[in-house]
Structure formats: C-alpha cells, structure tokens
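There are structures below to look over.
Bear in mind that the values in this text are calculations on the coordinates, not laboratory data. For clarity, every value in this text was computed on a predicted model and none was experimentally measured. Cβ atoms are built from the backbone, for glycine too; each structure is taken alone.
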Structure P
Amino acid sequence: MSSTTSRTPEHVAIIMDGNGRWATKKGWPRLVGHRKGAERVKAIVRVAPDLGVKWLTIYAFSTENWKRSTEEVIGLMGLFGRYIQREAENMSREGVRMRFIGDRSRLDVKLQDMMRWIEERTKDNTHVNLTVAINYGGRNELTRAARALARQAVETGLDPDMIDDEAVSRVLDTFDIPDPDLVIRTSGETRVSNFLLWQAAYAEYEFTPVLWPDFTPEVFAEILGRYGARDRRFGGVGT
C-alpha cells in the first residue's frame, strides 16, 4: 500500500519534552516550566480541530518519571488535578473529549476519581479527542496486555493460536483509539522513550528542537504541513 498524503494527520501524539529545561534556562524552578507546559497544552488542544487533527494524545508522565525528585513528582500530580478541575468547564463547552491511558493503580485515589469524573463528563463530546498518558509506558502496557490475554486463556479457554494483532490491540489502553499517524517529540531529543510502542509501529516521526513551552500553534502547523509531503508506504513499495 502506497500513499503520498496531502492531508493533515487525524491522530497526532506528542512527547512533551523540555518543560524543566525551559524553566532552568530562565533561572526558575522546574515546576514553573511544567505549569507553562500545561498552558501550552490548552493552546494546542484548542487549535487542533482547526488544523484538521481529530485525535491528540499527549505524554504527560511516564512510568520512568517516578525517578524524579519527590518535590517534582508531587508538584506534577497536583498540576494534573488542578488542570482537570480548571479545564472541565472549558472542555465541555468546546467539545473536547478527555480520557487517560496508563496504569492508574499507583496514582492517588483522589486523582483517579477526578480522572474518571472528567472522562464521564466529556464522553459525548466529539469536537476533538484528547488522550493524556499518565503513569504510562509502552512496555508496561504490553505487559499488562499479556497478563489480560493469559487470564482469558485460563478463565475462558482462549486458544493461544487465536491471539493475533487485533486480539492484542483489544486489551491495550488504546483499544478504542485509532493508531497515531504522526508522533512529535519536542526539545531536540531523538528517542521514543517507551511511548506507544505498539500503536506507533507505522507512524511518522518529527523531532523538533523547540522546547514544549515554546511549541506554538504556528510551530504545530508547520510540522503538520511537512507531514503532508511524506510518502507513507506501510511496508509496501513506493510509486
């Protein structure tokens, strides 16, 4: 299958990197950068539908981020909760559907309750789909998926020979979310950092030196424009 696309990707996933460095360069605490990054999320979510993006997935906190200082982790968790509270009304009004992926079991119970609350409140919104990855890691997700399939084999007699790509996809956190067309990483780092390892198998990648707090709608639009010139062959031969 060969496709030279001239359209905007419907699903864009973003590794939002560089908040801490942005703040450090200015002589500010790292959490100031994270707060600025949260404001940038609002701007990008708001402009995404106008640019043709229907699905937006952002990497907010990885399974490896627990290694950061206690102060930063606590600050981030508080920031997530405040974001949900403050943006609930705006998301409802602007038609944003919000959901979360990742292992919630390690998160504070109050934060888990808030996550479920905003998912329920926005479940009928259709303007744009925002997925936030919190305590998410691709390997962790695949491990949990393997356990789910093993339980099915024991409890329901699932034949291992019947486990195919679709069966695996159905037990992932993203079972009801399309695979990303484009993955963007900010800050100049050129690694995937355990993000959507299964789902992004055929995604296009864009690595930009722009730190996340400086990632403006204009930068976003430029990257989407470059995506339109790419030849997506999905393992086939180009024309």
Structure Q
Amino acid sequence: MGLFTKRQLTGQVDKNSLPRHVAVIMDGNGRWAQKRGLPRSAGHKAGAESFRRLGTYCKKLGIDYLTVYAFSTENWKRPPEEIDGIMQLLRRYLHECIDTMERDGNRLRFLGDLSVLDDDLKELIRETNEISARIEGFQANVCLNYGGRDEIVHAARAFARDCAAGEKRSDALTEEMFSQYLYSNGLPDPELLIRPGGEKRISNYLLWQCAYSEFYFCDTLWPDFDEREFDKALIAYQHRERRFGGVKP
C-alpha cells in the first residue's frame, strides 16, 4: 500500500497518525454572513461556535493543541463596530471558559501583543492563565492582536535587550534559543496548518513556527467547517510524506 494505511485508503482518519498540533486560519465569517443577508457580527458568532466545536473534536481525537488566528495586528483597520463585536464575543467566551475549564480539563492560552487590550479583557485572560496552570490536557491557543512578523520583531528586541544586559551573547544565538522569545514558547510547532475560505496564503500567521508545516486549503467558509471537513484535512495530511529536507530511507 505504499505510504498509505488501509484506513487512509478508505477515507478514514488514522488515529495512530494524528498531528500533535493543528493551526487554523479562521477565514470566511464575513462572507458567510453576507451570503445569508446577515450582519458580519452574525458570521463572527457562527465562527466562534465552529471554534468551540472543533476544539471539542480535537480533544476527542487526541490532538494536544489547536491554535487559531482570531484577530491579527492588521484587523484593527476594520470598522469600529465590527471590532467591538469581536471583543464582546471574546468577553463572553472567556467568562464561559473560566466557569468550565477546570471541570472539562481544557487549557487556554493567548498568543500576541495583549498590552493594547482593554483592562477587563486582560484580567479575564489572566484568570484563564491561572486556571490553565492548575490543569493538564488539551490546550487551545488563540492568536489575538497577532502578526507573524510582529512576533519575530518582538522576539528580536527581547533578545537584544538580554544581550545589552549581558545575560546573552549574540554569537551564541540558536534557533532553539530564539524560539524561547516567541509568543509560542513551550509549544511544539504545528504539523498541519488549515485555511478554509478559499484563499491560499498564510497571511502573516505563525511564520516561524510553520516552516515545516503541511498546508491544507479548502473553499468551505469557516462557520461551515465541521468535523467532517476537519477529517478531510487530517486525511490529506496523513497522505503526505514528511521528510524535513531529507530523503526516505
């Protein structure tokens, strides 16, 4: 059967060959709402439910980490009412998480420059961090006010400060050391990056971390991206041979 197991050839997910970490660009909320004659806020609400559903499914399958692109550094260019709606959705989601995380064994982490957020949001995020530190299990990561280039610049500045303080030597820098300055410090790199919505670019997302990720693109808009669509992405991933620049022995 070559590279494929019997399960893969029959169109089923091989649960013995799952990625440990999946990253997703949640694209298409606005177009989903527009197609239905609804305000963009309805699309974001439906997209939040897709995120919740996919997180539950990842945990059920045994995937350890799910990282989603919720709000980029460029998204501040959107209309103020749309931004306010997204932040209100985030507030509701965080309140629900604080009530259920420990019971369900779900951890939550935010990646990005959180310094610009309103104080109440920063406090809610602080609470989720405290709860996450007490439990083990599946972890959802939300990229908020995040940009891949911004993350790398942020890390470079932090490393430069440590060099200036005499705590690090510039000639001792390695990829592993630099990774410790990224927002994603401590996380394994995603093996699979999924972008629904029809676009075929990564839009400044996890530029460092996705150096060797497998990419999966599909036309399904994010609010319609359900468990079966996720299975298709996993099956496509399992059909690929990952050599990391080498050759198959």
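For the read-out relative contact order in percent (Cα under 8 Å, 6 or more apart), a value of 29 was computed from one structure; give its label from P, Q. Each step should come with its number before you reach the end.
On the way: P: 33; Q: 29.
This value belongs to structure Q.
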Checklist entry - Given that FRET efficiency 1/(1 + (r/R0)^6) of positions 12 and 148 (r between Cβ atoms, R0 = 25 Å, to 0.05), derived from a single structure, equals 0.35, which label among P, Q identifies that structure? => result P
Checklist outcome for this item: If you rank structures P, Q by FRET efficiency 1/(1 + (r/R0)^6) of positions 36 and 132 (r between Cβ atoms, R0 = 25 Å, to 0.05), the highest one is P
